[in-house]
1. When distance in nm of label points 7 Å out along Cα→Cβ at positions 66 and 130 is calculated, the result is 4.8; to which of the structures I, II does this value belong?
2. For helix-only ellipticity at 222 nm (-39500 (n - 2.57) for each DSSP H run of 4 or more, over all residues; to 500), the calculated result is -11000, so let me know which of I, II that is.
3. Taking FRET efficiency 1/(1 + (r/R0)^6) of positions 2 and 98 (r between Cβ atoms, R0 = 41 Å, to 0.05) as the criterion, which structure among I, II has the greatest value?
4. Comparing distance in nm of label points 7 Å out along Cα→Cβ at positions 42 and 210 across I, II, which structure shows the greatest value?
5. When you work out Rg/Rh (Cα atoms, Kirkwood Rh) for each of the structures I, II, which one comes out largest?
6. With relative contact order in percent (Cα under 8 Å, 6 or more apart) computed per structure, which member of I, II shows the largest figure?
Structure I
Amino acid sequence: MNICILSGRFPATVFKTPINHRIYADAHNYTYIHCNWPTTLSNNYLNKIAYVLQYIDNYDYIIWIDDDAFFMNMEKDIMDYAPKNDSFISICKSPEFKELKTYFSSGQFIVKCNSLSKQFFNEVLNTEFSVVKEWWKEDLGYYTNGDQDVMIYLLLEKEDYKGKVDLFDYKFFNSRYENLFEHDIHDPLILHFTGRGPVKKQLYLQVQDKLNLHASLVPNAYLEKYGIATEETCNAASKTQNKSFFNRLRKLLKNA
């Protein structure tokens, strides 16, 4: 089987996920493609759909993973959760313990590359958001005004796609920061940082510090094989504070 892990965003990500995603792909002999180019789409959330359609004819399966999601278990194969039988897509539910819930998270999904999935993603691009918003039901959770909402609408409402999604509990490949230290603690396959930018960036730094990991969240033993310099202690938060201090100092000196 020809399998591709696809990720990225435009504008370019601030997370070190390309390192993480590439090393995981290599560990399982999958292709990895990082997408960071602009599209003509008016909603940036839809860029991922354009990226998937760019490569859908070249692979048997595409694994999409957002730029703010990291593989944490390099040995576990995410293809264990590939869509089975008539299903064309696998995706995870939103965590129940989160105050802000969604029906599922489109941050990670596995798609079987066939005529139906190609039709589905083209329909995602061509569905008016106003139609989805008018149809939206309160029990579906938070409306994000993005690709996720359109995917939910099509999978639940359109006959072509009904019953053709494999929906997994969030713990399979949509774990969150809280699952490492606070709530429903388990060993995540994927750790997905969500929420507003400053919040998730702070949680990202905390994971580096608490688990003593490189910014890619890849264990040192893997990084060393790629010649990536590692440190005994990351101290990510301290480094950020020091960088901020030196930036302020440079500005003062420049304006003196």
Structure II
Amino acid sequence: MSLQLLRNLGFSDIDIKIYESLLSQDSRKDELMTKLNIDGKLLEDSIIRLKQIGAIDVKGEMITLIHPNNFLNNYLKMKELELNLKLIELKNIINEVGDILSQIYDERRYGIRREELWQHLNSLIDMELETVKIISRAKNEILIFTERFSYYPRIREELLSAKGRGVKIKVIFLDPSSEDIIKELKVNGAEIRHFKDWRNIRFTIIDNKEALFLIWARKIGGDRIFYRPGYTRNPGMIEILSDTFAHLWERALPL
């Protein structure tokens, strides 16, 4: 059987010569140099390559061949991992390129830039920071639709400051288990209600002029939930969120 098939795994001519010799017996480096008439540097380079792919083991001057089945199985797992990482990288690139191309397509075909509808935020942390900013600009009303309001401690100071300026605050909870937060909000004059049914959106609306929102979506065939925060000043988007809040408020129960 020709060992030239090892070329398909990236073996060089020298790699194949060394591997073929080791199939018969393990050897010292100096023995391989003499037996195969290979330059010392070329031998060392080949040994490094063979060790990296798991074909051999090196202890001092002794080179030991890993059983072919073990070597090939480990090699396959290593390549699968490399391919998976490349696939993840490719998916990220495709998502980024697709996002950019979609924006260009929409702008050139329809004369609409996505930024005119909403702006993406990178993370929930960014969303919380933006929440503090827009609350600081509130003059009349703050509408919040949340699950447990777990981020309340991080926006508390700005929210209570807005209340001190005479801003009305309405909060709808999906989960009313945050009793301490609800109690503090009510003590400070916020109106609180509980909506029982799950909704795949969370948002904060300021003066019906700007809003932050989070839309949840289940991946097809899986249980994991994906989301991406957004910010908007678009009148149409604001109307959708405001109408949603009004509808939920009417159906929600006072707390």
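Readers should treat all values here as calculations from the given coordinates under stated rules, not as data from a laboratory. Worth saying up front: this structure is predicted, and the values here are computed from it rather than measured. Cβ atoms are built from the backbone, for glycine too; each structure is taken alone.
1. Values: I: 2.8; II: 4.8.
Of the options listed, only II reproduces it.
2. Working: I: -11000; II: -16500.
Of the options listed, only I reproduces it.
3. Numbers: I: 0.70; II: 0.35.
Structure I gives the largest value of FRET efficiency 1/(1 + (r/R0)^6) of positions 2 and 98 (r between Cβ atoms, R0 = 41 Å, to 0.05) among I, II.
4. Between I, II, the highest calculated value is found for II.
5. Of structures I, II, the maximum of Rg/Rh (Cα atoms, Kirkwood Rh) occurs in II.
6. Largest calculated value belongs to I.
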